[in-house]
Structure I
Amino acid sequence: MIIKKDYLIGAVAGFFTGALALVILSFLKISFPYQYIIALVFIPILWAAGVWFGDFLGARAKPFFSQFGRYAAAGFLSTAIDFSVLNFTSYITGVTAGVIVGWVNAPGFLIAVINGYLWNKLWVFAPQTRFRSLTDPNLVWVKTGLFADFPKFLAVGIGGLIINSVLIIALTTYAPVSIISAVGPSKWLNVAKFIANIAVIIWNFLGFKFFVFSAKGGSASGGKK
């Protein structure tokens, strides 16, 4: 179930996602009218609306939609972190294709995994009950430890990293040269990363929900408190 505070949290996730999107655009030398307003105002509102819409569907269809709305908001933030670090390391090293791009891809992915763990542990798959603070004993992680689920989370994350890196290597190495030349190596790297992330989003959500946070995540049901 979603509480009103979740909409604000979704907006905060959206703000940082938008800010990092501006960083990514600067690396790719892409600009368009009103990009700062879109990134720093529209995206936070859209993220909060997405959390609300997930709650709306969760109350009227399947409870998992409430959880997925939060997962999407946090997931896009992790994705923005991943893309930002990838573009930075690619810019520093000059690597945009080949097997070595798997190593260029790894730092951002791992930072995003840690960020994702904290968001998923403390918000997405946390029991949605009223609590006064992050140290409230009603929270499961206060009793078990903040990083009690991290080994399982890391296992799912490593699986996602393998899927992510293999797809990126394949798409940047074996895609037709004409396509890469038309798009540009740096931009094609981001296209490949985007395609790879679609597969990883599905992998991660299923792994987090049914393996990592299975005991904690089942409480996502429709309705507000």
Structure II
Amino acid sequence: MRYKIIAIIPARGGSKGLPRKNIKPLLGKPLIAWTIEQAKKSKYIDKVIVSTEDEEIAEISKEYGAEVSFLRPKELARDDSPTIEVILHAINWFEKRDEYFDLVVLLEPTSPLRDVEDIDNCVKMLVNNPKAKAIVGIAKLESSHPEFNVVINDMGFIRKPDGTSNFKFLRRQELEEVYFFEGSIYISKIEALKKNRTFYHELTLAYVVQKYKSLEVDELSDFICIEALMKAKIEKEL
């Protein structure tokens, strides 16, 4: 079966941590352009759209090859607007115009360190597993492993999260591997997404990425780190 696939890149104009971050120049082009270009290079994605309420972001997105078929409603462009509602709004917009897709790829523009190979590998893993309904990127927890977590009690002393002071830590080599949702890529079969209204459920596959790819732009310090890493990637140092 040939799956018809849409990639959706959500990009609000408002940002409190780093104003206008989605179009802030990163090594000579807007931040969002990196994600648009990755999606456009995919062997499997049929349509790349940007969902935004912002006319400047819309124009820049078009310049780099994305479609902006509509401007997102203002009520879906607030700080507290759930991303899932943004994705479903876009899918419904196309279905009302008799354009249907089998898979949706969610790519956050604030995570530009992914590679097109990550996108295509995820698509292949999902379509080749008949039981799976979704796939998300994860990365290994290392220095922030839960075994090393502590809390502060009312008197200011450190305790384990269970309230005890049994600080007999295992060696790092002895710890069970633990992962976190890294945020750069999400894919779902559309019917499953409509039913579950989430990418996370018991039929979600894991795609492990290198930890550095999980970095996302929220504040200026993130942007500076990502710019350095992107430069290293381009120069084949990473």
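Which structure, out of I, II, was distance in nm of label points 7 Å out along Cα→Cβ at positions 37 and 181 calculated from, if the result is 2.9? All intermediate terms of the calculation are to be shown ahead of the outcome.
Numbers: I: 4.1; II: 2.9.
Attributed to the structure labelled II.
Computing distance in nm of label points 7 Å out along Cα→Cβ at positions 29 and 61 gives 1.7 for which of I, II?
It was calculated from structure II.
Quick check: -8500 is what I get for helix-only ellipticity at 222 nm (-39500 (n - 2.57) for each DSSP H run of 4 or more, over all residues; to 500), calculated from one of I, II. Which structure matches? Can you show the working numbers first?
Details: I: -23000; II: -8500.
So the calculation was done on II.
Could you tell me which structure in I, II was used to calculate semi-axes √(5λ) of the Cα gyration tensor in Å, for residues 53-100 alone as 37, 10, 5?
Working: I: 37, 10, 5; II: 18, 17, 8.
Attributed to the structure labelled I.
Of the structures labelled I, II, one was used to calculate Kirkwood radius over Cα pairs in Å, giving 19.4. Name it. If you can, show how the numbers build up before the last one.
Details: I: 18.3; II: 19.4.
Label of the originating structure: II.
Of structures I, II, which gives 1.00 when FRET efficiency 1/(1 + (r/R0)^6) of positions 109 and 165 (r between Cβ atoms, R0 = 41 Å, to 0.05) is computed from the coordinates? Don't skip to the answer; put the middle values down first.
Details: I: 1.00; II: 0.40.
It traces back to I.
Say we calculate relative contact order in percent (Cα under 8 Å, 6 or more apart) for every structure; which of I, II gives the highest result? Write out the running numbers ahead of the final one.
Details: I: 28; II: 23.
Largest one: structure I.
A short reminder: the numbers here are calculations on the coordinates, not readings from a lab. Being a predicted model, the structure only gives us computed values, none of them experimental. Cβ atoms are built from the backbone, for glycine too; each structure is taken alone.
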